[in-house]
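Student: So, here's a batch of structures to check.
We did not get these values from a lab; they are worked out from the coordinates using the rules stated. Since this is a predicted model, take the numbers as computed values, not measurements.
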Structure P
Amino acid sequence: MPGLSDSLPRLLYVEDDATIAAIAVEVLGEDYDVTHASTGEQGLELALGHRFDVLVIDRRLPGMSGIDLVRAVRTASIETPVLMLTALGSVDDRVQGLDGGADDYLVKPFDFAELQARLRALRRGSRGVSSRRELGDWVFAPETQAVFSPYGDRVALTGAETELLELLSSSPDHVFTRDEILRAVFPGSTVTTVETYVHYIRRKTTPEIIETVRARGYRCGRPR
């Protein structure tokens, strides 16, 4: 059952490898009230019955897979941020996890510093502006780290994608330079990172959702 701490954010960690789980629980326990589940079924029961601030779910689990677990959580209208862990690192594998409802994806083996940074980004995104924003024919819901297509389909975004789209949509008439985006969303990274994440968002949604303004930068596509 979940821990008793009222001060630390609550994290549900679903991992069947006992050795990895023991290390992760110890490290994450410095910043989170961690509840560990070793099967997908147990993880789903906990996720449905208790409130958590973030979920970390391994993709390969005995019985119910991590993807099936996330889908079940989303079907129950639980919008808690989800980070999926996996040894499968191909693009198709990542896309399947994100399409299943995960918000971010981390490939094993990973550095715990990166895991903790991604969890912080996910939680920042989940506390974002609650109002939905129209981006052309699409609707952006930053509080759930998702965009909705004109047909109502939910498209999950990673923490970084959400932060980028939230910045651009905060001032639809403003053209954000690549340097502005770097300072606000990707400090310490290169311009290539900005271009890569713009590509990620367009690939998941539509090329028109982010407009490229030649020699200047980017802005969100205007409503039609």
Structure Q
Amino acid sequence: MLSSRKNLLETSMQHTALITGTNRGIGLSLTKHYLKNGWNVIAACRQPSTELADSGATVVSGIDVTNPESLHKLTTTLASTKIDLLINNAGILRDEALGQLNFDTIEAQFAVNTLGPLRITERLLNNFNEHAKIAMITSRMGSIADNTSGGRYGYRMSKAALNIAAVSLAQDLKSRGIAVGIIHPGLVGTDMIGGYGDVTPDQAAANIVQRLDSLDLDNSGTFWHANGEILPW
């Protein structure tokens, strides 16, 4: 289902951002931020919240980043739309402990957190404007050097895999002038982690935007904390 206050085919001098996972949390906050700053925002989600539907974004619902047919719908909808910024934000968090590993949840996290962003990015290669930017919203839990507590096997593994995929994208897209940011948003108080966190979704979104504003080909492929710290692999 597609709902919009703007025609996707309409010619506009505004920048256009496509953000995934926008019905709540960081994705919704990023959507609001870019709208407030005059961008056209295409908000992709499985099911839009009331707040997203009322935001003024172009909402493309029914999008499951693990489903090729769903992504075909997205690319067909955006066939003639040029994109200046792609933020791969959609993700899931499950918990596994050694001795009670659930390989179904581990595989589900790989499908959403790793393959989902890669599928989206590849399908939209022809949509990117020159000097477009891509953001992978990752986690420092995907850092091998930073892992001092173990556990969370699926989440850690899926984010580590996302990080290396993003580095490959940064190398492969450099010749096209497209920069790739790999960004840990911080410990954000979203529903995904029960509302506990050091920063709010709005604060995290503002920090992410600062990192993306400074993203260029010279720092493409860098693993950033949204606060500006460079994180270890």
Structure R
Amino acid sequence: MSTVRYQRIVLKLSGEALSGEAGFGIAPSIIKSVAKQVKEVSELGVEVAVVVGGGNIWRGKIGSEMGMDRATADYMGMLATVMNSLALQDSLENFGIPTRVQTSIEMRQVAEPYIRRKAMRHLEKSRVVIFAGGTGNPYFSTDTTAALRAAEVEADVILMAKNNVDGVYNSDPLKNEDAKKYEELSYLDILNEGLQVMDSTASSLCMDNNIPLIVFSIMEEGNIKRVVLGENIGTIVRGKEK
């Protein structure tokens, strides 16, 4: 049996990654694929926490551009992440993986409130924990949520799964065929070069807490398992400067 490199992970999924080619809503084939990959990793004995975005349903930024109060728009985005989290929970449990959704905004009828010690206990009992509702505060992205929760539950790494790129590039590879892919970076590189990996708040939080980040493609089945087993795919961002 292969040896896993990371014992406790936070998997960061964008909402767009769940929508597939449609770009909106939840694609059943995609969410089933993600659940299957999480199942593979969980069966290796890896403790898995997940943070899901809500951009496939609602983006707070768009609401703000429409003239909506930014805080209200962001709260709507938090509710969108709950919808995605419940859908992922259902898909995981269909594969026989015990899963708990914890929300930063209390809604006890559908999910547990986020309690750090309870989340860590679930992970120790091999339950997948999905953190929904962002940080519970407006003006913070789900990237920041992933960084915050990874620090709180003492995760070994954040795995940032992308649906349209397979790592970090110096420019948009979808627009520039000459874009260069990075194999390894530091958080200072990201901040200094303005690379669009995660927002500056999330990058700083990861850097301060020395949490490595791996950016890779979710579209190829088995990639989560490959990363956990230490295969060199995607781009790794080190917690400390190279």
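Student: Looking just at relative contact order in percent (Cα under 8 Å, 6 or more apart), which of the labels P, Q, R belongs to the structure with the highest value?
Tutor: Biggest value here belongs to R.
Student: Quick one: semi-axes √(5λ) of the Cα gyration tensor in Å came out at 24, 23, 18 when computed from one of P, Q, R, so which one is it?
Tutor: On the way: P: 31, 18, 16; Q: 27, 20, 17; R: 24, 23, 18.
Label of the originating structure: R.
Student: With Rg and Dmax of the Cα atoms in Å, for residues 145-184 alone derived from the coordinates and found to be 11.8, 34, which of P, Q, R does the value describe?
Tutor: The value was obtained from structure P.
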